[in-house]
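These notes open a run of structures that come right after.
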Structure I
Amino acid sequence: MLAMSDLQTLTGFSIMISGFSQLHCGLSVYHWQLVVYLTWFCSLTHLSCLTFLRNYLYNHPGERVWRLAGMVLLVVLLIIALLPTGNYGTGIGAADYAICSFKHLRPIQRNATETTDVRLNYASMVLSILLLGVSFMSRIVRLHKVLSVTLFSTCRRYLSKRARKQLRGMYTHCEQTGDRTLKRNKPRVRLLFRLFYYRPALAVFLAMRAVLDVWSSLALEVS
């Protein structure tokens with residue numbers, strides 16, 4: 001797994017450097033897209049490797065530092081390479097020079113019929129950059145035990161304790177409100193307060209706990 005991770009980083013660098021070096025030599029838009037797609041695949045494979053190397057990198061902080069440093073450079077190069085792809089398939093053809101697309105980073109619209117294609121391509125480019133950035137930032141957090149385990153667990157325990165204290169107070173308030181009513185209306189008042197006051201708050205609390213469990217799970221990270 002270590003070898004796979006390092007090879008993907010080196011392969012991504014090689015592809016990116018080769019692509020940028022050929023921009024002034026007439027590299028076409030079509031081949032630039034291939035460069036971007038291959039580097040994208042390398043970066044995602046590397047991020048997947050980091051997911052399963054988490055415990056190893058916890059115990060080897062030196063190796064973690066230079067791997068993350070290499071990934072930062074690769075992500076920056078890939079984001080720069082993705083910027084002009086928002087124009088592809090619309091105002092710029094596959095046989096055009098790729099370097100020309102860097103001069104027009106905004107969507108190019110030649111006529112009204114291209115509006116939908118322009119928006120879709122531009123949205124795809126923005127989504128790709130966001131996905132890459134969020135994935136990388138999440139790996140930085142998860143590869144540091146102080147951030148992903150200690151800090152997260154401490155904050156969660158504190159917030160959970162405060163929330164449970166508030167819920168107990170709300171439940172007690174429902175009971176006390178019912179005690180102040182007439183004896184024949186006491187069960188009905190308690191039921192109404194629990195139904196519209198306490199239970200919605202309890203549902204929100206349990207839903208937030210479920211969201212945090214899913215967010216911190218390995219299944220979500222892999223997906």
Structure II
Amino acid sequence: MPPFLFTLAPERKPVILLEDCVVVRGHKEVLKSVSWQVGAGDLVVINGAAGSGKSTLIKLLAGIVSANSGRVEVLGKVPGATSDTERTKFRRELGLLLPELDLMDDANCLENAVLPLRIAGASSADWHARGMKTLLDFELGHLALQRPEALSPGEQARLRLARALIHRPALVLADEPFAQTDAGSLQVMKARLALAAAEGTTVVLAGAELRDEIAGARHFRLSEGRLL
């Protein structure tokens with residue numbers, strides 16, 4: 001078995017545990033014998049060119065894609081081995097930033113940001129208060145009643161991250177979170193991700209070139225399905 005890319009102290013239970021994971025799409029091994037451990041509060045950046053397997057890795061961790069072989073544990077669960085209902089419940093525990101998870105066009109920014117809280121059954125007073133605070137944290141408070149279409153690409157990126165972090169998830173999984181982001185928005189997003197990690201949230205970011213995007217992160221590279 002290949003060695004883990006980095007290991008945890010014995011007393012730390014991993015948030016992510018992969019052992020010899022293989023994912024096959026068609027006749028191609030998209031991920032090849034990936035072994036990996038990530039602990040609470042780790043901030044991890046995975047770089048990789050298009051087709052390297054980084055999106056598949058993020059979806060594997062989110063329980064959207066299942067491994068053909070190997071061991072996958074995320075937050076103490078085996079997401080690919082559960083029912084559709086359990087997988088949906090599991091994903092609600094995460095903070096997800098995926099290209100296919102777009103903002104709701106028919107809802108304002110506040111309603112978009114608080115979606116995870118409302119799904120979890122938060123009261124109107126609670127989600128409104130937490131929603132406004134979160135929008136202020138992301139410098140979006142003045143846009144609370146605007147629809148996403150009125151926002152710039154950078155503001156939309158900040159809103160997506162606000163939505164991903166508002167319910168204080170144990171794990172954030174992000175695929176190309178900084179695409180089309182202006183310098184000001186990037187600064188805000190980097191600060192909020194660093195703060196989330198400092199407070200114990202595990203953060204995994206994947207993108208084509210994120211080498212200089214966020215300080216203090218562990219950097220890895222996916223190349224032809226192998227995590228280096």
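Each value in this text was obtained by applying a stated rule to the coordinates, not by laboratory testing. What you are looking at is a predicted structure, and each value in this text was computed from that prediction instead of being measured. Cβ atoms are built from the backbone, for glycine too; each structure is taken alone.
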Taking P(r) over Cα pairs in 10 Å bins from 0, in percent, for residues 77-140 alone from the coordinates of each of I, II, which one would give 19, 43, 28, 10?
II
Computing volume of the Cα convex hull per residue in Å³ gives 130 for which of I, II?
II
The value -9000 for helix-only ellipticity at 222 nm (-39500 (n - 2.57) for each DSSP H run of 4 or more, over all residues; to 500), derived from one of I, II, belongs to structure II
At a computed 18 (relative contact order in percent (Cα under 8 Å, 6 or more apart)), which of I, II
I
Among I, II, considering only mean count of other Cβ atoms within 10 Å over residues 61-68, which has the greatest calculated value?
II
Where is FRET efficiency 1/(1 + (r/R0)^6) of positions 149 and 205 (r between Cβ atoms, R0 = 25 Å, to 0.05) largest, in which of I, II?
I
